[in-house]
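Multiple structures are listed underneath, in structure tokens.
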Structure 1
Amino acid sequence: MTTSPRDGGRRPASVPRVRLVDVAREAGLSKTTVSAALNGTGRLSDAVRLHAQETARRLGYRPNATARLLRAGHARLIGYAVREYVDTPWSYMESPYFAQLTSATAQAALAHGYALVLLPTHSARDEWADLPLDAAVVADPLADDPLVEDFLAARIPVVSDRRLEGMTGAHWVDIDHVAAVRGALDHLAAGGARRIGLVAAHSTSLFYEEALTTYHAWCLERGFAPLVELTARPGNQVTRAVVDHMLARPDRPDALFVLTEVSPPLILDTVRAHGLSVPEDLLIVCVSDDPTAAQTDPPITTLSLNPTEIASVGVELLLKALESGDPTPTGRLVPTHLEIRGTSRRNG
């Protein structure tokens, strides 16, 4: 950093903070009267209240934030953490699902006068400890997640997925994983698929764990051989490489069910690089909330996990807990939506 030659290389003196007593002295009022005027309390005339407020604005007075928090008893802050791939630094806002979930959570919180504080995915457990959080949203927690345990130990209400069911002070919002996965698989089977390849993530997420279990059970019921490939980390290119490997297998699938988020056009490019036609040679369903899925040729069938509704319900449950002070656990399922498009339709 360089210094201006006009000040001889010295740092300028800091401007002293304007105190409540300074406002009172300037306004010719007592400190108690000025405090009541600025806080909207006390029996003051409109003229006195307005005079104190205008003096405070003119002097640039700002109330002490810490003192206000202590008086109010809360900071109106909700912490937000995504715990998928917790050991891998990554930007979850690049994911259409998490981008929508985060945005909808922030909007729901702001609508009720709360701000959302984004916590790093791979942050240390104590990084949030100095934040005056009123509540927390934890997306895709680990089993026995230490971050969740810390929040609950501090009596901070938490909303997450069904892993938190029954925990005091915890609330959950989730989808019916089994019904969602079976519905997509049944749809592919109805289109003639008999070798459905599943692309999933090597992840601690409850969704992936239950989806894999459901897929294997579904294949066993029908006598189909399971074809599974797992991604090691998030990212379009990682998933593309896994799909490429799946399509190069000697027992190549006749349908793809892609659970990991990936750019829809990239999936079609990868399939066509193998000389395959969609949907004639290969049916495709992607778990995705990426709007470009409807713009590809043919449009890609998607299973939406409904992040906007999950966010709205989650904030609703948190605010009810905050307002009532009741630590009784609550939970709710939200529906998913299978949007059937051209990649999973044969013969119209």
Structure 2
Amino acid sequence: MGAPPTPTLPPSRGKGVSRRLAIASGFALAACGPRANGQPVSGPVPPLKSLAPFPIGTCVQARFLDDPAYAALLTEHFSQLTAEWEMKMEYTVQDDGSFRFDRPDAIAGFARRHGLKLFGHTLIWYAQAPAAFVNLDESRTSFARAYDNYITAFVGRYRGHASGWDVINEPIKDDGSGLREHLWSRRLGEIDHMVRAFHVARAADPDAVLLINDYNLESNPAKLDQYQRLIDRLLNAGAPITGIGCQTHCNADLPAGALTRTINALARFGLKVHVSEMDVSIVRAGGWFVSREEKEAAQARLYAEAMSAFAALPEQQQFAFTIWGVRDPESWLVKEDRSDTPLLFDAGGRAKPAFLAVEAALRD
């Protein structure tokens, strides 16, 4: 059975999206005109978080928090922090099975001191299989018990502070043909390991929003379809899912309307929606652009579209809008190509034209 049809917004809300997007796109085009050459915005800009009735998030690494300029820009514009990778198993689970909390605690402590929300990312991810789990001696403790203990330890440690958790991360195959196979599914069951994770996380923190999260949903209809089927299966199996993450890693050549359709499709479940890892790559965009300036204008339009679609959701479904990084040089995309500029702020912390497009979308 295919995924349910993508819903349309009520007439009044749909018009609001169109008007907001038109205004934001106008700002984007003006800011990215031929003479702009991708230059940063001159003059001060308003704190982004002051314009939004929902959390504006970003990802961080603990080492960056010691940079005064970075910390100042972060706290001025963002209201929620996600650990980029230091709350993942690659850092937290050591070979002997013990847990490492120093960097997660540093990020949580920074958030607490500055009045920011904390978002937990991520508990169970197909891509990570720590040696402590692979080599587990089941004569001492069962795999299931170790799995439960890990989730309980991390969710419980930040209970009352973390607003939510990515409980299951990236479960769908890249081609959308089905679910990924990995250590967790082989040992605890394709669906059962997910249901179990949600129940254990709920017991560890009854108030946290518990999310499933995946990427390329806006660019791969088959993957979006499979993602919705999985969410239906998990809900039918009794998993206490309360939120849906859409990573929103985009390329500048993504067709207009794709982001809006994706966000609306996920909203039909009535759960909270998280635009969870947004960035827009310039260098990954296809070849139909004549110039880099056109790519930058397209980048700004995509940021505006995503924000417009998210802001048009019912208030109770707006979990957070998270941009995957603060300044361009810290982006994971720049590690692949140093000429990429996927974020809202440049290396000097100056707002870019994409920032103006997001600001316009929030003001409308």
Working back from 21.9 (mean count of other Cβ atoms within 10 Å over residues 82-89, computed), options 1, 2, answer is structure 2
Relative contact order in percent (Cα under 8 Å, 6 or more apart) - highest-scoring structure of 1, 2: 2
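Laboratory data are not the source of any read-out in this text; all were calculated from the coordinates shown. All values reported here derive from a predicted model rather than from experimental measurement. Cβ atoms are built from the backbone, for glycine too; each structure is taken alone.
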